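Q: Next up, some structures in structure tokens.
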Structure 1
Amino acid sequence: MRLLLAVVVTLVGCRSAPPLPEDMEWVTASANPLQWSGPDVIRLVTPIRPPTSSDRTAHIVVALKLPAGALVTTTTDAAGEKSLAMPVGAIATRIEFSGPPDADAEPDSTWRVLDVRQFEWRGAGLDCVVLRPAMGSLAGVRWACGRDADRAAGQVLAMLVREGRLDAPADDARREQAAEHLRQLNGCVACHVKGRAEDRTVGTLVQRGTDAQGLFSLRSLFADQDPVERYRPVDPNAGDALMEPTCPGSELDLDAARCRDGRQARLRLDVRRGRLEKSRHVVQVCAARLAVAARLDDAGRAALAGAIAECE
């Protein structure tokens, strides 16, 4: 999808595009880690940081790009629940980087891109893109999102690993393991279920809920409290004095990790205190909130007025 700018139609090196099913497109891009930065891109820094690797070098960044002049609009369902809706041409990209072991570091030219997963809102529906490192660049596949299409794209991505078009270990067994892992990861629609409720059950990997479009980060950006995700071994929020465990509908257990009802506690970020203390993390959260708020319609700004006011 086209947050990757014009480079998406450039071949990696001099290699020709591989044969793909008719409903899939070979997509390539520069591996420049700063292509998701700049004044036209909003980095969605959520109050509760995403998990990281054991060495704390894994960074998950979500970037949002909106068409010039377009607003994020507000919809209301039959129950009166309000949610945000992306305009046609909007692009949301999840990038996993390798960088310094600092949870609040900002991407720079030294970071390395490990994985890219992207949604683009088009008139005909939602497109998906997955890109991976490929001989110093990025390469992958674009297709129309859907459960069956996602599975088919996962099989194609695994094939590209096996054929050496995407970077993979030289060892046959490890290369096959990498191919199978990439195939299994490719459940875009299955993961981004629209209106998914949060699940704080002990052992659940992805605990946050989604909005009406299946997005995690846009919803979480305006929520001071959220569950902690468990799909990486380290929680970078641990030890942050601005984070407080909370238990909706239940008292906190003695170890402050679980609630009396047996579920995991949420964490709550004290945004107002963080602003007074000039916390780097809170400064980043507020910058993202205000940047998105500037692109909301009147109903959206009214619905999110409390979260926006914390940052003004």
Structure 2
Amino acid sequence: MTVAWVFPGQGSQKLGMAKQIENLPNTLERFDYASGIFQRNLFEICELNPQPSNSLCDLNNTSNTQICLFLVESILLDALKANGFKPNYVAGHSLGEITALYCADVFSFEDCVSLIKERSQLMVNAGKGSMAAVIGFDRNQLDSLVQKIDDIVVANDNSSSQVVLSGSNEALDILSREISCKRFLKLNVSGAFHSPFMNEPSSKFADYLKKIEFKNPSFPVISNYEPSLCNDPNHLKLRLEKQMCNGVRWRETMDLMAHNSDLHVVEIGPSNVLSGLVKRHLKDVKISQVSSSDQISY
């Protein structure tokens, strides 16, 4: 059986997710280390509803979401490895690609924490455009509208029935009036992620990545920018550099996984976002969820 470990990104966070893993090895030490780098109590942020006036203590603030998700996912995957589990390859959705690279030993835990601090701050400061989820639509109509309307792109191609668009607020409003779909939902985000609106922060992120050594992966990684199995650290670096200003091609990632007739997808993280996409998109696939200390097996 071919085993794929997948790691979700923003949108999968949940209050209480740190408490579910606090008795795993290194949990408190890792949260303490990252809290020192970010200069805030990240474990507490995972557990408490914030005061309305203090967005810095909000788990849904991008500055907190990305590092907290990485901490939870990395602790869970290391516990699985310690119990003798390992994948044939890995993939991650947006932020989850960094967890996938960590899982494949491309860079260290400490490098990831610093990298995520840089990435999340660049994204928070982008301040241009917005995003919207579209559910239950005609693909041909969507593609036609995206081509016709300026300043809009498919940011997350999640499945045949769900995408997330990035663009200017005006362009998103125009498309919302013209498309026939079950649901069109504006997202509460600080910018038009995974789009040309992110070219400037993406360039700064690429400069930052040049300082980090990408080691040979211990197993193949599927990247968002180019969904193919990759073992070349130089290619993985280039793909991560381009991720911020290009779309997440998750539908194609699942199609690539489907080439394995005997496939087991294991989602490692606090929720079942990616498991749900796989379940709806692929047939005859075994799916498991690892999200807490009492689930370190599959």
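FYI, it's all coordinate maths here, none of it is from the lab. The shown structure was predicted, so the numbers you read here are calculated from the model rather than taken from an experiment. Cβ atoms are built from the backbone, for glycine too; each structure is taken alone.
Q: Which structure, out of 1, 2, was helix-only ellipticity at 222 nm (-39500 (n - 2.57) for each DSSP H run of 4 or more, over all residues; to 500) derived from, given a value of -6500?
A: 1
Q: Comparing relative contact order in percent (Cα under 8 Å, 6 or more apart) across 1, 2, which is largest?
A: Details: 1: 19; 2: 24.
With respect to relative contact order in percent (Cα under 8 Å, 6 or more apart), the highest-scoring structure among 1, 2 is 2.
Q: Now for a separate question. For structures 1, 2, which has the highest computed value of mean count of other Cβ atoms within 10 Å over residues 70-77? Numbers along the way, then the final one.
A: Working: 1: 14.4; 2: 26.4.
Largest value of mean count of other Cβ atoms within 10 Å over residues 70-77: 2.
Q: Further question on the same structure: If Rg and Dmax of the Cα atoms in Å is calculated from each of 1, 2, which structure is the one that comes out at 19.8, 61?
A: It must be structure 1, since only it matches.
Q: Then there's this: Comparing Cα Rg over 2.2 N^0.38 Å, for residues 86-141 alone across structures 1, 2, which is largest? Intermediate values should be presented prior to the final figure.
A: On the way: 1: 1.35; 2: 1.56.
Checked 1, 2; max of Cα Rg over 2.2 N^0.38 Å, for residues 86-141 alone sits with 2.
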